[in-house]
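The following blocks contain the structures, represented as structure tokens.
Nothing in this text is a laboratory measurement; each read-out follows from the coordinates by a stated rule. As the structure is a computational prediction, the values presented were derived from the model and not from experiment. Cβ atoms are built from the backbone, for glycine too; each structure is taken alone.
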Structure 1
Amino acid sequence: MHFQEVWVKGSQIVASSDRQFDQFAREIQIASLGFKVSEATSETVKLTYSFGANVVVPRAALGALPIASLR
């Protein structure tokens with residue numbers, strides 16, 4: 001499966017990248033956060049997660065986030 005990941009700040013697109021995932025995956029990782037795939041079709045994917053409103057991202061994963069360059 002291919003998905004376009006788009007990062008925005010306000011109405012400005014900061015970055016975008018193509019993400020490829022195994023179509024049979026039950027869980028995917030994005031920026032070190034785990035998401036469970038609850039439903040996937042050729043057009044959409046529905047994800048669930050169990051982390052709260054505040055998340056600590058490991059320092060090693062920060063460089064992979066496009067928003068790291070906005071400081």
Structure 2
Amino acid sequence: MHELTIRLPIVCPECGVESLGKFSVAVVAESLITDKAVELRSSCHSVSWHASPSEREQIREYLASIALDRQAP
């Protein structure tokens with residue numbers, strides 16, 4: 001079975017460049033539900049960090065939009 005993924009904008013804390021990161025929907029959703037850290041990684045500097053509260057909220061909004069799109073007739 002194919003794993004459902006989501007592409008999220010990631011802003012590098014080193015240089016401020018935005019790129020798209022690819023994440024497993026199941027892993028990200030579980031992290032948000034259980035209040036575990038969501039690890040983000042920049043592609044330009046290979047820096048990793050835990051999503052801030054505002055980044056977590058943005059991720060929640062993206063996941064909600066997926067759920068709404070899937071429920072649309």
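Details
- Among candidates 1, 2, the computation of distance in nm of label points 7 Å out along Cα→Cβ at positions 5 and 45 that gave 1.0 used structure 1.
- Entry that produces -12500 once helix-only ellipticity at 222 nm (-39500 (n - 2.57) for each DSSP H run of 4 or more, over all residues; to 500) is calculated, selected from 1, 2: 2
- Among 1, 2, which structure scores highest (criterion: Kirkwood radius over Cα pairs in Å): 1
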